[in-house]
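Okay, got some structures for you below.
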Structure 1
Amino acid sequence: MQNEIESSTTSSMSWKKLDQKISVSHFSSSNPTPGYNPSQIYVKKYEALQSDVKKNVTVFLLHDIGQYHGRFQDFIDWSRKNNPGITFVAMDFVGHGLSSGTRGHFEQFDHLARDFHYFLEHYEDKTADEKWIIAGHGMGGLVALDLMNQFQDSFGHKIDGLILSNFILKFNSLLLQLEEQPFMSKSGIKKILGHSRPLRILKGESVLTGPDSILNYEQDPLVIHRPTFNSLKEIQKKVSNIYQESYFLGKPLLIMKSDYGDVVSSGGIEYFSKGIKKELLTEKIYSLMKHDLYNEREKEKVYLDIMNWMKLYEI
């Protein structure tokens with residue numbers, strides 16, 4: 001592990017440098033749990049390797065349920081080699097990765113967007129010639145949409161485009177259906193169930209096709225394979241109310257979806273896309289890739305599609 005070189009401050013964020021172009025920071029969650037110290041949210045920044053006065057782009061990366069910032073590492077490394085003018089900023093949600101909190105647990109889905117909004121407000125001022133893009137994968141895509149929905153009037157103007165991949169998740173479980181039954185709340189089981197971990201979701205073979213990639217995913221100590229029941233329930237509630245949110249999106253939008261595997265509701269993504277202005281929408285379908293597009297066998301195709309989309313909209 002690299003040693004910290006020095007500290008710096010941008011806006012109200014304090015950063016510790018790991019090398020000349022990579023820094024880390026943390027902040028207290030804006031959604032404290034009563035009786036506990038606020039969770040510390042971890043953020044990592046990869047500064048552009050090359051200054052480009054014509055195009056200053058920052059991409060904010062939001063990970064999937066059970067995952068963390070490191071799942072974007074190949075994409076970041078490839079992009080910095082081929083497009084050295086881009087800055088990447090990745091945040092670990094509460095209870096994920098190097099952020100603190102109960103592993104794989106959040107009380108309310110909108111808490112995730114509030115934490116991200118708090119970070120953006122305290123990150124640094126956006127310059128006149130700068131473009132801000134949010135790239136959300138899986139649950140991260142839902143958080144990006146929730147941010148735009150909750151803070152559209154006060155903050156939406158700062159976001160110049162969205163990249164959403166496999167963001168309408170589906171979890172098939174009898175427990176998710178039973179939890180809504182009246183007897184659950186009366187018996188007190190509902191509260192106990194919320195912190196239980198009954199489902200092993202997003203198994204390696206469900207999200208990836210390459211044997212080595214599957215093995216790395218299964219052995220990654222920061223990947224959470226069993227989120228709490230409450231987290232899964234909150235995602236499902238968000239998904240059920242997501243479709244009307246496509247109508248207010250007035251930003252260039254790249255939607256990427258797998259057509260292979262059973263983790264994502266492909267039809268749900270297609271239905272969501274119908275509400276978006278066609279001149280703002282770009283859709284990419286990957287028939288031979290599973291859920292984890294950023295780490296699949298043909299991941300460079302995904303990376304190229306992202307860069308070409310950015311060029312199309314002059315981002």
Structure 2
Amino acid sequence: MPEAASDPFTLLGPLSLDRYLGRDLDLPGGGALNMAWWWRQTGVPFELFSRVGDDRPDVFRAFLARHAIPATPELVAPGASCSIDIEIRPDRQPHMDNFVEGVWADYALTRAEEARVRAGGRLHVVLVEGAIRELERLQADGALDALEVSADFLGFRHYTLGRLATTMRAVHVGFVGWPGAPDDPEVAGMRRIAHELGRLIVVTFGARGVWALDGRPGGEDAFVPVEAVRVLGTTVGCGDAFIAGFLGAWRETPDVRRAIEAGAGPGAAATAWRRPLPDDAYGDGARAALARADADAGPGAGARGAGG
């Protein structure tokens with residue numbers, strides 16, 4: 001694995017249309033887009049690899065251009081962009097459902113993209129199905145041999161413990177936003193996999209804290225409490241912010257606790273916003289729609305941890 005802090009990231013994952021149900025609001029979103037925004041704010045070097053459909057490409061192109069996000073020129077493909085429905089419940093917390101793959105149903109790197117992945121030092125993957133398939137192909141082809149690979153397993157909705165073990169063979173650092181408790185049997189299974197494979201799995205539990213399951217040689221498991229913050233917005237995007245902060249520090253230091261602390265700040269900051277990013281990130285053209293969407297919003301919902 002590379003050790004030089006100067007190694008840039010290849011950031012691979014879907015950009016999606018975030019459809020806010022009942023609020024007549026579609027925004028550019030997706031874990032990869034949110035992380036790209038954070039990395040641009042903090043100066044982490046990267047290139048974004050993704051696909052969007054040719055149905056509404058300007059929704060994404062305008063956002064990328066506004067923030068000078070370096071993205072693959074092969075960004076737009078024939079078909080529909082992937083999308084997800086977001087319902088903001090009365091307690092101001094999000095329910096996300098109905099993920100539509102769109103152009104990600106048959107996602108594959110071009111030859112030029114794969115050459116750039118192989119030449120990079122670090123690869124981070126947001127694991128929806130198309131990305132999972134491509135990660136497995138890259139591993140089988142030996143394209144990952146010289147890379148440090150990290151991956152976001154999201155809320156584990158694409159995964160079982162058996163599938164986690166398979167994917168973690170290609171991944172050095174995995175992130176899981178677990179919706180349950182630290183003593184859930186699935187978490188014990190994650191720990192077993194981390195130690196059997198010699199990997200690091202970082203599991204976030206919201207206000208409960210972050211558990212680093214460190215099976216690397218010389219590594220030690222560590223449960224790190226986080227400061228619970230009042231949610232003034234929603235928790236959409238907290239996990240993306242945490243991972244962006246963690247990995248930004250990780251390329252500078254091998255200290256797991258320091259990286260967790262570095263992720264906690266952005267994770268907490270994201271709870272102040274009603275979308276994954278602050279409203280001004282979406283540009284002046286979205287202001288009126290955002291204001292209408294918030295017209296019926298009530299006060300915040302309570303405490304939430306920095307890790308999402």
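No lab work stands behind these numbers, since they all come straight from the coordinates. The model shown is predicted, which means the values in this text are computed figures rather than measured ones. Cβ atoms are built from the backbone, for glycine too; each structure is taken alone.
Which one of 1, 2 has distance in nm of label points 7 Å out along Cα→Cβ at positions 78 and 118, as calculated from the coordinates, equal to 2.8?
Values: 1: 3.4; 2: 2.8.
Comparing all candidates, it corresponds to 2.
For structures 1, 2, calculate mean count of other Cβ atoms within 10 Å over residues 134-141 and state which one comes out highest.
Result for mean count of other Cβ atoms within 10 Å over residues 134-141 over 1, 2: largest is 1.
Looking just at distance in nm of label points 7 Å out along Cα→Cβ at positions 94 and 206, which of the labels 1, 2 belongs to the structure with the highest value?
Going through 1, 2 one by one, distance in nm of label points 7 Å out along Cα→Cβ at positions 94 and 206 is largest in 1.
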